[in-house]
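What follows draws every value from the coordinates through simple rules; no lab data is involved. Fair warning: this is a prediction, and the values are worked out from it, not measured in the lab. Cβ atoms are built from the backbone, for glycine too; each structure is taken alone.
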Structure P
């Protein structure tokens, strides 16, 4: 392991950025430009309760915009929260908005544009408990047709707005409108950029890890840090491939704390930021006294996350306790498994099946409790001063038996040649740990513990808002980890918090890989775990088989035909050479 130098830490400040050559076409802000809007719309007046200062707008045209709805300031109290923090500028608060009502006639119609790329609506669902949606529509002839539906999580009584973004990428004149809301939606600003063929650009291969956020839900003076972490992720969405929450999103698993967690984590929905999470012991029952995740499933529901293209599936129908997700970066595919605290035998059986179904994916396992801070796996040493099981749900047997970290290693992690990472939290003390182990197929598995909840190894002020930034570079066989706080805008001062590894064996995806290989003389067929090879000329032929590490696992010389038994499932490189005619085959195959 090689730690980063101070020079690297300083340079990190310039790493998170995104470029855009698009031109701004629309930028209307009802709060920023409220003086003008107040004179353009009918004069607002107070409602009978003196809580809303609004005016009704009926089919009014202003500078080629058409409006039908309600303009004004809306009740900021509990149950509405209509004056949220500006997601782009956290020091400002929205005030004036245009309300698209749930009446079918309510809309904002935009002037005709020559084309459009990125389209963004800054808004808030007025409902605290139920998801809302509205449509982006395009005028086609005399009719408005749906282009896209934005789904907005409930506000959960949190003062956050949503930055709803979509690359429409229409390269022709187009007229759009915002309409079709199923609940009242407060719209604070609208932005549109010109069409650019190269947008959106490829993201860097960057993961964000969010471990043990329970302190921010549990302590009122830290509640705002939950939102600040999500604001930062939202700001850098163009540079982030996936966000991985490692559990303990709450401390007490109650409605008040899930409102804080759900409100902050819901912000990641706006800019289509891929996101996964797992249940920590504090997110089920009372500190895992029972395996009850009803609250998590209510505030982070299946129907919200299952609609995304990166969502793969669940172990249990309509429950998000155990999920898998996939994504692709260039010629590399990734599979993320998010597993419950103390994953049961039946969950590990399911996880094994999912990995076996994705042999060309680099596997990342996300689970709450797996390692100790002394770089050992929980349960690997029965004499460890910590609790070898450390789970309060250990009385079940059979399919319901809950596994500790070492049991996870033996029953799941070490068995698969494409398992690359295990990320976990839960353990306090120093709050970090690292272990590189070799799986049964010779592959290296990189396992990391990170926990920055209040009081872990140092003053709480130093640790507030810490998260981990994991940058993967498969093409050069390396990755790095940095520990950073969006709250303080500082990297962690300790060198051991910034990690780099080289000579990492990422598995490239082979879209045209086939297990039946031919040329004019050589015929090769793979059935199950056996290679059948024939040489038509009867020339002396050498067959060599290598695993993904490049180690030779089989070699055989023959003239007419041969059979070779492969040791197990996984990736292999087949090299066949006939010296006399200089005839060769060199292919990668996968064995299921």
Structure Q
């Protein structure tokens, strides 16, 4: 019996939704809708990274512009806490900030379904990386995507209709770009890009999701690409190929072998990488031949992007980054905790802000279940009972934290799969794990053969020392002697991937947004510092979740995942860290922006925003 699920990203339907949501007709931009392509690309002059906190200017009252019609021009300046080290489109866009802007995947988040400057449908807030709901997607390189399921053959097929009229950006100053010469992207380009993404050992998808390696990728029409995979790999392939397989020009790969050198950057994105100064900055300019139009609001129908340029300033020191925001050296910055936000609010009241509980991923301490003492569930349960979550929230976070169950959190659009402590379906055996009970913890340790406790260590970076020092003191009360193994972040990542650490490691979490691929519950990737060896109960249940997604829909898939959480939480694989709000600040001259972090899975918000240059000037900057 063959069952078929169709999911079409059709431009006509999206247009209808956007027309209903739009509050005013399109306004004419202050420069031509389709700018003339320049004969040479020049990076606009922008400020360099500040070496030390600069003298702050007296705050001036913001003068509201007479009209909010989008205008072209200006340079958006953003801070980066670490150097940019990834330039090849097959690499993960983490530590590759410019990849969001130069190269594109088959689909991504639909800007119009978020705040969109006040004109969107607000089905999501786009306030976190990795939002991955399929019904919030829109086509990028693939104008439409559909998939079918053949249970008799145990096979799934994904069919992409490739968008016509997309061109590789042309940078006359780049030899790699001149090889491609601004030609139109083709279905053959997509086939070769997907194959390289799925076979190159350095590729993110190849390393993170080995199940996709079985994919058979072919061109099945002039503008059509079909991917066939075993049924168990279908949903992961839909997600990963859609979001993480950025397109790469074959000519560049043929000549250079890869795109590891930033000078070989060529893509179809809204911006062109022009300059990179290691440890200092990366500069991009507008791709005047970009294909996308503004989908909603006063600028509906305008050619994107609005900005002339984007510049990333690499500023490792947190206080210097904050000073750069306060003094207008950068235009936007996120990731503030409540104390930092309070100080920023006090010193720079003109800044706009967004508070969000979904601004960062769920994190937890993963216990090594493949070796003593944490291979004993009694020890793991004792560790949770020895953790006073409320004391952490009240003492460390000033009462602003939230005690959440791992691995999910109640994000917008993902509420149906989150199992909270006060949920009527939550088992009593799980609820008791989150109630501070050192006496019962001692009893469990005694039953497990550790009447006097034991020694262990946690692998952390320097930024996590304060937090784990609090847990260290708590756990000492039940006899657990915790050593803080402090390393550089790159070393921590390497040790986690290789499994070369003693007892506990902090893990991120792909979180609720990645419940279909679940790298935090399966596999050998860095996200999974929890379930080793693999748990057959989890593996079987996740197969059922993925099959339900493609045969019955997202609601049923979420229901099954929530049911699985009753078992996962009862196993006490991890100790979740309380979640605190995070804050995003930006200057009021950044328009068409409401605090978005990523429009879909690591898709930058930058191409939709514009700068009110007169307002910036009126504020003294």
Structure R
């Protein structure tokens, strides 16, 4: 096949703060299906993914784990790459921002931008969100919190380098207006234009001095490069960009990127900051940036603190790789958030995969073996219903191609499964078991089975980019090669007289919801224990404590309990157990030290409403003043869980 040209596709590189959940892995599966589709459609594809490994959050997490940042990111990057391999991701390059060549190029990029006057030195005083590694002004906050993640922000002041964003803003606005395909979906483009570009861009902080885990600014080693300038540059450094003008042939061939596939939560960094950086470097902009929606757990954002996280390896253990790939691709709308639940996964596996597809393949091969010893022949004894099947089969490629041109992957999968459903309907219409009873209709029966095998073969060829293992298994059982796209447009290419396997494999076995329910319950309980949210299990078993001496109401009345809101939290230096929280109680803020570091990260603490013993005499713990006590429950194993109000209550509300 003659090449249709290059196609360079990237994902956002995964942040190495911890193991990604299935909502994070969705992006890499989506990108893989697009990359595989483009390869099969005749493009020379280069697919890059990787890990983002610098920043203050990494430095803090490494300290909490008692390891160096490098040790921490090495371990997490290995987990992330392992999940990519588990999900059968066909990446061509896995870049790490700790790779030496990347770090060197980021330093050169920073120096070049500084030398040409796009970066200047100043001081920053603003509000900083540690999880997002972002500075904000008061006016940019949403309900007083980070507009990206909804967490608390902290006042911060430090010397910093800044990028002159406004210098390129008008040029970027013009580019977006002239290239309507540049930001997709359209709603994301409108958000960026109306909320950020048109109101006017502020200069962007591009260095930090308050932590060390980052790429040093090589001419001012007090500073490390801001994580977004570092991370975004991977799209060019990974393919051979050189800021001194000595870029590789690979870079000349692949850049600009054809598609940056990212989550909607980081659309601003990719559609505003990144294009402006490229303009300053004199490089072309990527052709398209697609901000995909989120995959939610039962319509709720996945969170370790909520105990509702699903991990790809757990799902694969229960359902298999291609079943998980099918689910995350099929259940994600083009623009709005999708939802994953255990019940829905079981339902989809049983209905779409086991029944519609698996049963179709198994029945067809079994009937071929039963009636003709596995020989599939086209005897040419046709009926009008055959034309409908042929038209359905040969028309699917164009429908899939139209959907994929718009990146509507879920819709493309639906078109393919419509063909499998049509094949099942064809079985009901032709009733092979009835034809088998009449010797005079043997050739008609052979023709019917040939049409079924041909329809399935076409469907498997189209299915390959999305469910590659399944496509290979189907074609293997039909004893033919997986079809290329061109051959899916023609009906009748399956070799007449070919023999199918005599031992058809069940592609997807139906799942008993009750049996899988026990496994899911055990898995959920395990995750809740890890997250410290396993209260229900503890209540069922119950814990008996040794009774303390009775107290009077007057004794109890001396203690003042109120609802507090944690507005900031950090680990206590040189302590393996303690967290120091700033807790807003009404109009006051108290500093409270708690021995809960093993069960909560500082980021998880921020924003929580908690129960506080307010009038406990202040004391120093590990040299840090503590002005109260956070109430926790403790199970038989000594695990702690913060006591939180069942319903939304204001900070300062009395607990009586």
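Looking across P, Q, R, the calculation of semi-axes √(5λ) of the Cα gyration tensor in Å that yields 40, 31, 23 traces back to Q.
For the structures shown (P, Q, R), mean count of other Cβ atoms within 10 Å over residues 116-123 is largest in P.
If helix-only ellipticity at 222 nm (-39500 (n - 2.57) for each DSSP H run of 4 or more, over all residues; to 500) comes out at -3500 when worked out from the coordinates, which of P, Q, R was used?
On the way: P: -3500; Q: -7500; R: -12000.
Comparing all candidates, it corresponds to P.
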